[in-house]
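Pasting the structures in now, so scroll down.
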Structure P
Amino acid sequence: MKLNVVNKNSEIVGDIEVSVPERASANKGVLFNRTVRTLLMNQRQGNASAKTRGEVSGGGRKPWKQKGTGRARAGSIRSPLFVGGGVVFPPKPKDYSLKMNKKEKRLAFIEALAQRIQENGLIVIDELSFDAPKTKEAYELLKKLNVSKALIVLENGMKNAYLSLRNIEGIEVKNVDTLNTYDLLRFRKIIAPRSVVEKINRRISDG
C-alpha cells in the first residue's frame, strides 16, 4: 500500500510503500480484543495483598467478658468488625498474565496499521529533525500538519525531536521498538518519519 511522504510544510515530496494488506481480515475485531487484553493484563503487577483474621498478629485474649457489659459478644480484636482487624475476603498476590500466539500478535499489529492507513491516519514525514530542543518549532510543525492529537513514532538518536514534542498536550511520543497494536488503536493520527516507516516495514517482513 503506497503512502504520500510530506515535508515539514505539509507538501508532498514523494511516496513510500508500506507492507500491509489492502483488504481487512474477517476476524480483526477478535484479534484486536485479544491483543489489547493481553497487553493490559500483562502490565498488571498483581501485588495487592491483605491479611485475614488468622494472619493478623495479636487478639489472643477475649476483649471483654461474654455477658453483662451491654455490648455485643466479641472473641478477638482481630475480627473484621474492629479497626486493625483482618479482612474478610482479602486480595492476595495473583498472576494476571495471559499468553498469545506470536503469529496472532504480528497479524493484529499489521491489521491495526492497515486500518490507520485506510482511514488516512498515518502521516509519513520526510524528516523529523530539530537543531535543538524547541517546543515552539514542534508546535508549528503540528499546526502545519493540521494535527492536535497524535502518536509520534521516533527511533533511537532522535533526542531533540523527543525533547521538542514530549510536552505538547495531546501528543504522545513512542519509540518504534516498543510500538504495539494498542498504540495504533488508541490514536486516530500517527506521525512517523520515513526512516521509522522503513523500520516498521522490516519488522513486518521479518515477522
Structure Q
Amino acid sequence: MRESPVARRKRAGAIARRLRKAYPGAGCTLDFVDPLQLLVATILSAQCTDERVNEVTKTLFRKYRKAEDFVRAPPDELEEDIRSTGFYRQKARAIRELSRDLLHEHGGKVPRALEDLVKLRGVGRKTANVVRAAVWGEAGIIVDTHVKRLSGPRLALTRETDPVKIEFDLQKLLPEKDWSLFSQALILHGRHCCKARKPECPGCALADLCPFSPKTRP
C-alpha cells in the first residue's frame, strides 16, 4: 500500500477515533491492587489468557503480598501455584528474579520511571508500558502480539516487525494523549474482531480504513 506519511498519520488518527468509540472502556483487563501485582500478572499472562491469570492470582496474591514473599518462596511451591498459566518454571524464575531486583535496587517498591522498570529482569517495554498506563496513567504504546499483528500486516501503520520499533513508529502517528487508549483498544479489537485466523471483516468498525479488508481491495 503506497501512502504518504501525512496520509498515514491522518488514517491513524481516524483509526484511533473509531477504536475510542468502539471500545470506550478499553484498559488493562488483569486484576491488581498495586504495581507489584500487575508486574507479576503481566509475566503470567504470556501465552495465557487474562481470564486464567485472574483466576490464579485470586489465590496467589493472598499468599504472596510483597517482593520478599516471592523471593523466599521455595521454587517448586511457586511453580505449583502458577502451573495452570503455562510455562510455569520460566515464569516462576522470572518472578523471583524480578522480586530480587526490586528488593536490591528499589527497596521492594516498583519504580515509576520507564528507564528503571526496563532494567528489572523479566520486564520489557511492553510490560513497563502496561504498568505505567494502568497504575499511574502514563502515556505509552503497548505492543503485544495483537498490536504487532494489527499495526503491521493488517492496518499497515508500520513495516517494522520488532516490537520496540513498532512502538516508536506508532508514537509518530498519534498524539501522546492517545497512546495508551489506542493500544489497549487495538488489543481488544484483535481479540474480539480482527482475529489472527478468521478476522470478522464484514462487521469491523475499521473496514474502510484497513488495507486488509475486502472493502478496500481493488
Structure R
Amino acid sequence: MALTGFFLVSFLMFHLTMNLFLFEGSRGSFSSFADFLGTFPIVRPIEWILFGGFLLHLLLGGFVWLMNRGVRPQAYKVKGTSKTIKLSSRLSIYTGTLILAFLVWHLIQFFIASRFAGHPVDMFVLVAQAFSNPVTIVLYEILFVILGFHLNHGFQALFQSLGLRTAKYRGFIDAVGVIVWLLIPLGFASIPLVMYFGGAR
C-alpha cells in the first residue's frame, strides 16, 4: 500500500504539472504536450504500468480493510475510534471508493473520448467544453476535497508503514504532507474554476 501510494502521488504531481498549462494563454503548450503523450510510443507501456499501480493499490486497500475487519468481526459496543484514529483514516475506504468512481468517469470524459474518437482531438477544447458545465465543476470540486482527505491519511500512513515517521522526522513529514494533501487538491481544484470564470479559449 505504501509503495503503490507513493507511486500514485508521484503521478498526481506530474498530472497536475501538465494540467497547469491549461491556464489561459497556454493553450498551445497544453495541446502540444497532450499530443506528445498521445503519440509517443513509450507512453503506452507507462500507461499500463500506471493502470497496474492503480489496480494493485485498489486490491491491497480492499485486502487491508477486510483483514482489519477480520481481526475484530464483532463490533465494539462502545466506539472510541474518534479519539484514537483520525477522521481521514476512518473514512479512507469510503474516500478511496469514491475516488475510484470518479476516476472511471474522468477516464471516460477525457482519455476514452480523445483516444478512441477516430479523429484528431484538441484536448484543450475537450477540457474547456467539460468545464463549461457548472454541474461538472461542482462534482469535480467535491471530489478534490475527498481526494485531500484520502491523501491526508495516505501520506502519513506511507511513512508510518515504512517505519520512517519517527519522532525525529515527524515534523518534517507532516510539513511535506501539507503539500501533498492540501496543495495538490487545491491545484487541481483551481483548474475548473479558472477555465470557467477566466473564459478559457
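Bear in mind these aren't lab numbers, they're just calculated from the coordinates by the rules spelled out. Computed from a predicted model, the values in this text were never measured in an experiment. Cβ atoms are built from the backbone, for glycine too; each structure is taken alone.
The table below lists the values:
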item	result
Source structure (of P, Q, R) for helix-only ellipticity at 222 nm (-39500 (n - 2.57) for each DSSP H run of 4 or more, over all residues; to 500), computed value -23000	R
Distance in nm of label points 7 Å out along Cα→Cβ at positions 136 and 168 - structure with the largest value, from P, Q, R	R
At a computed 11.9 (mean count of other Cβ atoms within 10 Å over residues 8-15), which of P, Q, R	P
Source structure (of P, Q, R) for log10 I(q)/I(0) by the Debye sum over Cα atoms at q = 0.15, 0.19 Å⁻¹, for residues 40-119 alone, computed value -0.51, -0.80	Q
